[in-house]
Each structure stands twice: as structure tokens, then as C-alpha cells.
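Scrolling down, you'll hit the structures one after another.
Rule-based calculations on the coordinates, nothing more; no lab input. From a predicted model like this one, the values you see are computed outputs, not experimental measurements. Cβ atoms are built from the backbone, for glycine too; each structure is taken alone.
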Structure I
Amino acid sequence: MGRVSGRACLVTGAAQGIGRAIAEALLEEGADVCFADINGEKAAHVAAENAERASTGGGKVMSAKVDVTQRNEVRDMIARAADAFGRIDVKFNNAGVNRPMNFLDVTEENWRFIMDVNGLGVLIGMQEAARQMIAQGGGGKIVNTASIASRQGFDNVAPYCASKWAVVSLTQSGARDLARHDITVTGFAPGVVATEMWEEVDRDLMAIGASERPGQAMEEFSSEILKGRVATPADITGTTTFLASRDSDYMTGQIVMIDGGMTLV
């Protein structure tokens, strides 16, 4: 308990899945946490459900509605969280989308939709968080969500892969630029995680003919996992809490793979 006690953290894409698990784990370790999501109503509901967890851990909890591709909304979210908590110490750029399409069918609309959220959204989130951290002094931490798709291309999700490669590059670029302000930039790369997003991907892959039955895609992907099973969000949070804590203060510009040994790099 208490690894991030007193730290003010902001997590995007926190209404469900990995983002929610990250935020809840931070609360349990004593952080103040803002659950941010484009689905503001769901984010507010999740934050309310975590009020007891926050009081037990000694932190505060709030929620925010935000479209990470809109700079004004991101700036406003950060300002409101900083006002509520007194500062922002850790920013998780976790919000992400996927919309599988067979490689030859990928459209400009599909490309832009995914790259805007997963690429531009991370850039804006990093920039605005860094500006807040610089203004308040004392450094800070920025943590980005990459993917196994940032290390290997897959045929039915090419724009998603490209967007996650962009996350790796942004993490390295940000780490180099922000080190002089004592701001570290790291990331983590999950593999196959049993979340609502994977359920959506599974349905999409069936719709484009890439799989024939529910669960087939996850079974095929998980067959290559050395640990022998897909991950749960709880498998991810030990690493994400570490990246938010002082234990990772000497780490920057790195992406930590959390994929059960699916991709060895």
C-alpha cells in the first residue's frame, strides 16, 4: 500500500478495461485519481463506484469527459484535475480505439479515425500534461499505452499497428525533450487482454471474414503466448503502478512489454 500515496494521477480511457483497472489500482495505492473518458456518463459512474476505494486508500477521486483529439478539451480536463488535486504528477495516455479492416480494404477514414485517437491523442495528451507539470514545477511522469502491435504488424489491423508504433516514437521523443524538466516518459505494451475492447475487435473480425466464430481470434492469438493464457487487466496494473511510482524515477524513454511472452524483443 502507498506506493503512489499523495500523487495526483489522470487516466484517459478509464471508463472500462485496462484504463479502469489502472485507475483503480492507483487509488488502492493512495493516489488521487481522475477517471477520464469520452463517455463522460460512464466515467462518472465508475468514479462514483470507486469512492469507497478512494477513501480507504486515502486519495481523492473525480471524473472528466474528454475527447483526446480535441486540445481544448484535454487542456480543460487537466486544468480541472489540477485544481481539484492541487497538481498533476502522473498522466496516463491510455485512450485508444481499433476498427479492424482487411489490409486491402483500409480506407482513409479508417486510417484517420485510428491515428487521430491513438497517435494525435497521445501527442496532445503528452504536450498538455507536460505544460502543466512544467508550470507547477517538480517534474512528473507521463505513461503511454502501446501494444504488441507496436512491435509487429498484423494484417487485419494495419492502421492500429501504425498508431501504436507512433506511440513508441512519441514516447522516445518526449523522453528526450522533457528530461530537462525532470519529466519522465515511459510506456507499456500489453498483448491479448480480456476486455470490452477485445470483444469489439472479435465481432469486427468476424464481420470482415477474418474469423468464423466468437472467440476464435482470441484463441488464435493466445496460442502463441508463452504463459499459456490471455491477460486480465489485473495482470497489467502491477507494471502501471510501478511506472507511476517513485520506483521508476530513473526510467525514461522505455516501453515495457506485458504480453505473457507473446512477442520477444
Structure II
Amino acid sequence: MLFFSTQGLVYKIKAYKIPEGTSASKGKSIFNILPLKNHHSISSIMPLPEDENEWKNLKIIFVTSKGNIRKNSLEDFININASGKIAMKLSDDDKIIGVKICKEDQDILLSTKYGKCIRFMSKKLRLFKGRSSKGIRGMQLADGDEIISLSILDNSKIDSKKINNDSKIKKGLEKYILSVSENGYGKRSSYFDYRVTNRGGKGIIGIINSSRNGNIACSLVVGEEDEIILSTDKGGIMRCAVKEIRVAGRNTQGVRIKKLKGEEKVVSVIKIDDNIQ
């Protein structure tokens, strides 16, 4: 697995070296696992493909909270020293929020805490050779807004109207963008509702961040049969089937997914791997 720090460094560690615990255990300090400095913290984690022969054919996408994006070859991050390696140059008020593997025929979706999102083709991003650059603008952000999620979408060339008229095709191909707010509300929308545009725009509404919803905590790609785990800043977790969350249009608030207590806020949502029973 690769661990990316808020200062733009990357560390590599075997997954089995991470101590296993229960849902109620406190875990082990990350400073005992990685050679982090006291003022550093981990902002993103990315598992590597098990088949190392695939690495040379894959690209890695970096996105920062201020809307910068960069594409590199995954081979640039194969050899990493025990003390870490520079992954990306960052401004003092910026940090890496998402790192994912991407293929040339896939799309990139960036989502913000104010509920905006933008989708564009990964093949239109130029390939960077170095690891010390800041990248280029991925999305133009409003004052106070920031990127909170990076998602990779399959670039289907089938017309969405044809899919909507054929239930068999729709069931086999359709995925959803699940958006969850910090106050425990959310919804899923068909990813065909998110049109492909050019990089660097202001984006479109993905979900409304009303006073009821609060800011958006996470956005991710899910399927009808998937399950998610939602976590809060008070240590609470909830496992939920995606099919139990209502499908709605982009310009909506969604429904309550988890009832929170007091000042509790949702901080992360992950999809359970298909291979986990």
C-alpha cells in the first residue's frame, strides 16, 4: 500500500504489517508504522495491484484539496525508500486528498464539499514525468470550497437514452454516484447524469449542501449490489446496503442515511470490496 502525507511525501508498506484489530479497538499509532515527522499526517491511502506486471501499463492520478490534478505513470512510484519519497509539490495550505489508479479509457470525477462536481476524460490529462510538480487545474473552486473526493468512472460510449429504454442493458451497466453529507444525509444518482466536460471548469451540482445536510463528506462510485461502511468523527460506524439508499437526481438533498448524535459528523464513506463476504 502507498501512504501519502499532507506534505506531499509517499511511503510504501506491505499490508500485512498493518496490525489487525476489531471495530472497537483504538489501533496502533501511524508513527509506529511509518517514519513520519511529528507535524506530518496521512491524507490519502492507495492499495497497489497485486500483479506487478500490470503496473507499467497503469497511470496514477493525484488530486489536491485546492483543485490541482496530476497524472503520472505508476512505475514512478515502484521504488520507494524506507524514509519516503517526494510524491507531489504542494502549497502550504494544500494537501493531497485522493490518489487512484486510472486507465486511459476511464473518466475522472472530482467532488467538492459544497456539492459541486466535474467529470472529464483521463486521456486528456497530459502525463507528467516528474514527481515534484504541483500539477494543473482540475476544477475551479468557489471561495471556501475544496475537493473532498476523487472517483474513477468507466467511460461508457452507449447512449444514455438507449440505456434508459432497455432495462437489461441498464441493470448490467449502470453505476451510481453516492454522495453523503456530514449530517448523515445522502442519495445516489446515475453516473450517466454527470456529463463529460473539459478539465478546469466550475462543475455542476452533484448534491445540495443545505443547512439540513451540511457540507458534503464523501462521494464515490457504487453499484446496486454493493455495501458501504460509513464512519463518524466520534468513532461510530454503520454498514449499509446501497440498494437501501434512494435514487434521486443530482439537484436534490437526498434522505437520511444515519441518525447522528449532538455534534457528530460523518467523516468518511467506503465501499466494501466485492471479494469480502
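Couple of notes before you dig in:
- Per distance in nm of label points 7 Å out along Cα→Cβ at positions 12 and 188, the highest-valued of structures I, II: II
- Read-out helix-only ellipticity at 222 nm (-39500 (n - 2.57) for each DSSP H run of 4 or more, over all residues; to 500), computed value -1000, structure in I, II: II
- Label whose coordinates, when Rg and Dmax of the Cα atoms in Å is calculated, return 17.6, 54 (choices I, II): I
- At a computed 4.1 (distance in nm of label points 7 Å out along Cα→Cβ at positions 124 and 236), which of I, II: II
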